[in-house]
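Each value in this text was obtained by applying a stated rule to the coordinates, not by laboratory testing. Quick caveat, the model's predicted, so the values are computed rather than measured. Cβ atoms are built from the backbone, for glycine too; each structure is taken alone.
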Structure I
Amino acid sequence: MLRNSIESLGRSMIGFTHTTGMMGVFLYQCLRQLLLPPHKLHAIIKQVYFIGSRSTIVIIFTGLFTGMVLALQGYHNLKDFGSTDLLGSAVGLGLIQELGPVLTALMVIGRAGSAICAEIGIMRHSEQIDALECMGIDPYRFLMVPKFIAALLSLPILTFLFDVIGILGGYLVGVQLMGVSEGSYFQGMYASVDWADVRLGFVKSMIFAILIVWIATFKGYFLHVLKSGGHGAEGVSRVTTDTVVLSSVIILASDYLIGSIML
């Protein structure tokens, strides 16, 4: 019984190490092609539209209600200490440092990351990727690089949009609904938020963009190799689900690591 448990643990560790190595090599190939111009502008614009533009509506609604909830909870908590004039600082710092980049990344995972994984997985299953290789077309350069570039362009802009809409939502609740002074709301935000906070949110959005596309494309590309994959629609659905779950967990874990390093 003990021997079987040890063997099972050993196989799991070997499998984990093998998968981690595959992911590292895959990311290296993608980044190497990313740094070798020229790139096809049309493919990049198409992916920017898919990842960025089509995510705008969900980012606006998520940012608006996040700011409103943050202001509502912050007002009631600060009221107990007679510090409602700090509401603008709380909303601004909470959105720019933390909630903006994290929630934007999670929304993009659910809307675009899952679709990217499914697209690459279907191409792998239908042997379209094999056909590209037979024609001498590098699938990393043709399929992955435009998605990486588009995500690196889109995530910071979406995060900025999320922050602005969230601050507006906090203003609607804190100033218009709860009666906090408009001057103290914006002055507190102006006094407490500096470029280091903006830089932190920007760095997070860039790293999250790489993580999202990396995991989504890797899961789809190695559909036929991964243990969680399989054949046909069932295999694609499994790796797509794994992409959403794994990406979300990695985003939350990396958010802590980035914050612990930069704060």
Structure II
Amino acid sequence: MSETTAPLLVVTGGAGRIATFYRRWLAGEEDGAPATSNWRLRLVDVREPSANRPDDEVIAGPDADMSDLANVERAVAGAHTVLHLAADPSPRADFYESLLDRNIKATYNVVHASVAAGVRRVVFASSVNAVNGYAASRQSRASDVPFPGNVYGASKAWGEAVCAAYVAQSAGSFSAIAIRIGGVTARDSVNLEVSAEMQALRVTYHDLARLFDACVNGAPDVTFAVVNGISNNRYLRMDLEETRQLVGYHPEDDAFALAEANAKRVGHV
């Protein structure tokens, strides 16, 4: 597919650590990444993204404030798909000082503007915090209704609901997938110093990129879905069977095995 005809993927939060890895993945610069990508990228972030490819479009600074609907309308214009990563990611974030604008208004604006602009799909970065009110002894399924354990998680549950509402109103012209993302960690940073419960929630950047690919490139018959975003860990705090079936996600990493291998590499075991 030529550069002039390649579909446009808008990535909000384009300067963040997850987006930065995914840009490298799409460029084929990471181990296991596909050799080529058919997407043109538009990166949207209040910060200037680093190491952009020459063909990447960038919207940065005040024009990237997602709480302003007019900014978002310009950001998603002409897009085929939007990967909405922009948010305050802190479980301790204050509602009025941050979450209202960055997680509530911004997510509404992205979904609303995307539907108005004819975007085919929004992939929304939800969080395990949307369901961390359930007991730790209970394995979470992607089909579980939200039960957030903090207000940040409630803002992610709100995002899932907004996606669902617009899909319901769109008569098949718009689709959305919400990913309940676990603890994102580089492969070589996984260690034995955290609890088994936390290890079971890990997702490596590599596996998360695979899940993004599955949601962005595939699953054409999915209109709305919530999927779980963790690696193929020895113990799965979040079940992956529904995610595998819905979007064809095939994670390759195991946080427990990575932690053990990393410990041996540095001589801790």
Assign the value 49, calculated as percent of Cα pairs over 26 Å apart, to the correct structure from I, II. I
Which entry (I, II) yields the derived value 21.8 for mean count of other Cβ atoms within 10 Å over residues 37-44: II
Candidates I, II; relative contact order in percent (Cα under 8 Å, 6 or more apart) computed = 31; producing structure is I
With mean count of other Cβ atoms within 10 Å over residues 13-20 computed for every candidate in I, II, 11.1 is reproduced by structure I
To test your reading of the models, identify which of I, II gives -25500 for helix-only ellipticity at 222 nm (-39500 (n - 2.57) for each DSSP H run of 4 or more, over all residues; to 500) when calculated. I
Name the one structure among I, II that distance in nm of label points 7 Å out along Cα→Cβ at positions 125 and 157 of 3.2 was derived from. I
Kindly point out which one of I, II the value 3.2 was derived from, the read-out being distance in nm of label points 7 Å out along Cα→Cβ at positions 45 and 109. I
